[in-house]
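Each structure below appears as structure tokens.
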Structure P
Amino acid sequence: MKKLFIDTNIVIDLLSQREPFFEDSASLFSMADKKIIELSVSSLTIANTSYILLRQMSSNKAKTILRKLRLIVKILPLDDKIIGLALNDDTFSDFEDGLQHFSAIENNQDIIITRNLKDFKNSKLPVMTAKQFLKIIN
């Protein structure tokens, strides 16, 4: 089973039903729900997603959505090693992208799924959009 590390923008696409990206993100999460693929996110993604949701809805509703999300995705820890790797790496100018990248690597993910391919152009893992991944497996 492919282990996909999902960048925050893909989660937000799903939960905020952002067009034209919603359908592809929903397809990924549907596949994960059917145990065809395994989706993982960093704990940072949960925090960032909560922040975005709280700008759109009440705290109780946001927590309900995040509880449901936890049922589908594996949440990877953000630890001292990952933070150190991101701080000491010059590959990623954006610290958050470095955290995401090293979270994926340290947790043996196969592919990073993001809409911001340019942010991960120096990734040691394959990087693609949800649309690209869906095209490959279908």
Structure Q
Amino acid sequence: MKFEKLSEKEEEIAQKIVDSAYTVHKKLGPGLLEKVYEVCFCHELSKRGLQYQRQIEIPIVYDDIKFDEGLRLDVLVEDLAICELKARDEINPVWQAQILSHLQLTKKRLGFLINFNVTLIKDGIRRLVL
């Protein structure tokens, strides 16, 4: 299977997302609520010149019917990257599958699962690419 590389813009956004997560974790550490990390993470994104949207509802289309009871994305960055933020002791494997589904449904290619409740943030970041 041959995968298409991400664009330069997508790679630059990815780097800024990771840098933002590192900065938030360095300043706050683990142990806080997800919404605290979300607001601080988004602040760091804006400091890096990135546009974002929080808690976006994505409708589901099934049998050519649009259902508004769809999905909720934590953070959508530059309309290109989906970030799912967590503050949990253990990562549930279904979250990774969830992000992959979100990427497919939104026709995006780049996603991140970021868990702030870790000692080292590098252990809490998973990058997913379709």
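Tabulated results
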{"item": "Relative contact order in percent (Cα under 8 Å, 6 or more apart) - highest-scoring structure of P, Q", "result": "P"}
{"item": "Winner on mean count of other Cβ atoms within 10 Å over residues 13-20 once structures P, Q are ranked, highest first", "result": "Q"}
{"item": "Which of P, Q leads on FRET efficiency 1/(1 + (r/R0)^6) of positions 21 and 85 (r between Cβ atoms, R0 = 30 Å, to 0.05), largest value", "result": "Q"}
{"item": "If mean count of other Cβ atoms within 10 Å over residues 5-12 is computed and equals 12.2, the structure in P, Q", "result": "Q"}
{"item": "Answer label among P, Q for the case where Cα extents along the principal axes in Å, for residues 29-68 alone, calculated from the coordinates, equals 33, 18, 13", "result": "P"}
{"item": "Of the structures P, Q, the one that -12500 was derived from, the read-out being helix-only ellipticity at 222 nm (-39500 (n - 2.57) for each DSSP H run of 4 or more, over all residues; to 500)", "result": "Q"}
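FYI, it's all coordinate maths here, none of it is from the lab. Everything numeric here is computed off the predicted structure, so don't read it as measured data. Cβ atoms are built from the backbone, for glycine too; each structure is taken alone.
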